[in-house]
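Next come the structures, one after another.
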Structure I
Amino acid sequence: MKFVFIGGVPRSGTTMLQKILGNHPQISAGPEFDNIPVIMDLFKKMKSGIKSGRQEVYYNQEFLKQNFNLFIESLFKNRITNETVYISEKTPSNALVFKELLDINTNNKLVFIVRDPRGIAASMKEVCQKAKKNNIKIGLHNKIYRNLKLMDNYYKALNDALKLDSERIYIIYYEDILENSEKSIPPLFKFLGLNLLSEVLDTTNKNETSKLEFNPTASSWYSKEKFERPISKEGIDSWKNVLTPLESNYIERYYLYRNTPFLKKYNFVKKNVLFDFWQSIFYKFYKP
C-alpha cells in the first residue's frame, strides 16, 4: 500500500487539499488521523538507540522500518478497497516529521501546502477568537508573533526534508488552487501517477473527509459552511479584513528578513528606508 501524507502550517488549506484528493476513487482519504507525528517521533527515538549501540541487540534499522511500516499499514487496513492505490493522511503536523516519513518508506509521497502567512495568521486569529468564545483551549496563540515562530518550525522541517529527497515532496500553493484549480491541481495528480478526474475539484461533494463531528472544539476550527464551500478566489485576500495594518506590516517585515524560499511568491518588500527604520524601533517594543 502506498501513502501520501499531507502537511503544512495549520490553517494553510490542508483540509481543502485532502477533500480534493478524497474525491478521487483511487485515493482513500478520511478526517485527520493525528497520530502519525507521534508514531514518527517514537521511530526517531528508537532509531537513535541504534546509533548509541544500546539497542542493537534488539533491532537494526531495516527491522525497525519494516515493523513501523507494518504497524502504520495495519491502522489503515479498513480504509482499503479494491480500487485503492493511495491512502491519503492529512494532519498539518505531518510536515514536522517529513524527514522520518521519507526515511521509513521509499514509497511514501509527501505534499506540503503553502499559504500567504498573512492569511494563515488571520485564520489563526479567528480560530483563537472562536475558541475563547467557546471557552476551549487550542494549540494556537493569540499573539501573532508567537504563531510566526510556529510557522518557522514548519518551514524548517520542509527545508530539511527537501535536502533529504526533494523528488518525493510536492509543494502546492493555496492561492494557486483558489485562483485556478484547473491549472494547479493536475500537476499534483501527475506527481501521484494518477489520472485527473473532473469530480476531484468539487469540494461541495461530501466524501469520507467530511465525517467530522461539529462539537465546540471542532467548531472553533471549522464551520459546516466553510467545510463544504466550493473553491473560490474570494478567500485569497480575506486576511485584509481580519488583520490590522500593524499586524500585517509586522508579518511582512518578519519574513522580509528571513531566508524562506517558499514565501518569495508573496513579494514582501521594504516600504522605504526611513519607514523601515522606524518600524524596527517600534516593533522592538510592540509585538502584535
Structure II
Amino acid sequence: MLMKFIYCVSSGALGKFLPNLGGPSAACRRLYSGVCRSIALYGAPVWADRPMSRRTKALLRSAQRAPAVRVIRGYRTVSWAAATALAGDPPWDLVASVRAELFSYVSGRRTLGENPSSEEIRAVRRQGEERLMREWGEDLAEQPYGRRTTAALRPVLERWMRRKRKPLTFRLTQVLTGHGCFGYYLCRTARREPGEGCHECGAAVDSAQHTLEVCPRWAAQRQDLVAALGGVDLSLSSVVEKMLESDGSWLAVSSFCETVMSTKEASQRERERAADAPSPRRRRTGVRRRQFLRLQ
C-alpha cells in the first residue's frame, strides 16, 4: 500500500513541478527523489532482514522508477533500469538489504555486550556499498529493457553516480535512452507516426544511435562533436566514457543533443500540424486518479 501511494504521488505530483523542460535544478530533483526513497525505506533494517519476495521487490522498483524519471528529465516510458542508472539511484531493494546487514551487525555485537567502534562500522558500511555496486551492475546486465543505456553505463557506473556539475537535460536524455523524437520510438512506443523511418535522410530506421552516429543531416554538428571528443567513435559507451572525463566533453555532447533534438522536435510538430498527418494516439485520462482512489 505504501509503495503504491509513493508511486501515485511521485508520478503525479512530482511530474507537475519537476517538468522535463525548465523547472528545478538537478540537485533539487535529487532531493525530491531522496525524500521518496527515505519514505519507502523507512524501517528497512527491520523488514529487509529476510529474503525479499518478488512482489515486494516489484513494488519497490515501481515506486523508484517514477522519481528517477523526474530526475533525468525523461519520458515516462523509460525503463526502470535505464532511469535509475542514469539517475545514479541504486535499486531500493538492494539498499534496504545493505542497511539491514549493517543493522544486524551492530545489534548482534551489542547483544554480545560489545560496542563496535566507528572504524568497524565504517568498514562494514564500505563493504556493503561495494556489494551494492557489484550486485547493481549484475542486476542491470540481466534487465530486458533499456539495454543500450545500461550497457554503456555499467563499466562506469560508480563514476557516473558520483559525478559532479554534469546535469542531464531533456534532449540529452532522449539520446541516451532512445525515448524521444526518433522514428523508431514514435512508431513503436508512442504510436504517433506510422513508420520507423528517418524523415531527414530516408533511412529505414530512425533511432537514437542513427541520429548520433550515422544520419548525414547532422554531419556538420557531428564533425564538431567528434573534434571536441578527441576523435573518439560515437558508440554510446565511448561517448559516455568521454563525457565523464571533462566538463568540456559533457558540454559538447549536451550541445549536440540540444541542437539536433530541438530541430527534430520542430520538424515533428510541423508534420503533426500538416493536414495529411496521421492522428496521434489519444491520451488516456484519469489513470492516476483511479490509481490513487484504489488506495482509499
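Bear in mind these aren't lab numbers, they're just calculated from the coordinates by the rules spelled out. All values reported here derive from a predicted model rather than from experimental measurement. Cβ atoms are built from the backbone, for glycine too; each structure is taken alone.
Some notes on this structure:
- Structure from which 2.6 was derived, distance in nm of label points 7 Å out along Cα→Cβ at positions 27 and 251, options I, II: I
- Which of I, II yields 44, 30, 18 [Cα extents along the principal axes in Å, for residues 131-194 alone, calculated]: I
- When Rg/Rh (Cα atoms, Kirkwood Rh) is computed for each of I, II, the largest belongs to: II
- Taking relative contact order in percent (Cα under 8 Å, 6 or more apart) as the criterion, the largest value within structures I, II is that of I.
- Computed 3.1 for distance in nm of label points 7 Å out along Cα→Cβ at positions 107 and 123 - originating structure among I, II: I
- Value -14500, calculated as helix-only ellipticity at 222 nm (-39500 (n - 2.57) for each DSSP H run of 4 or more, over all residues; to 500), assigned to which of I, II: I
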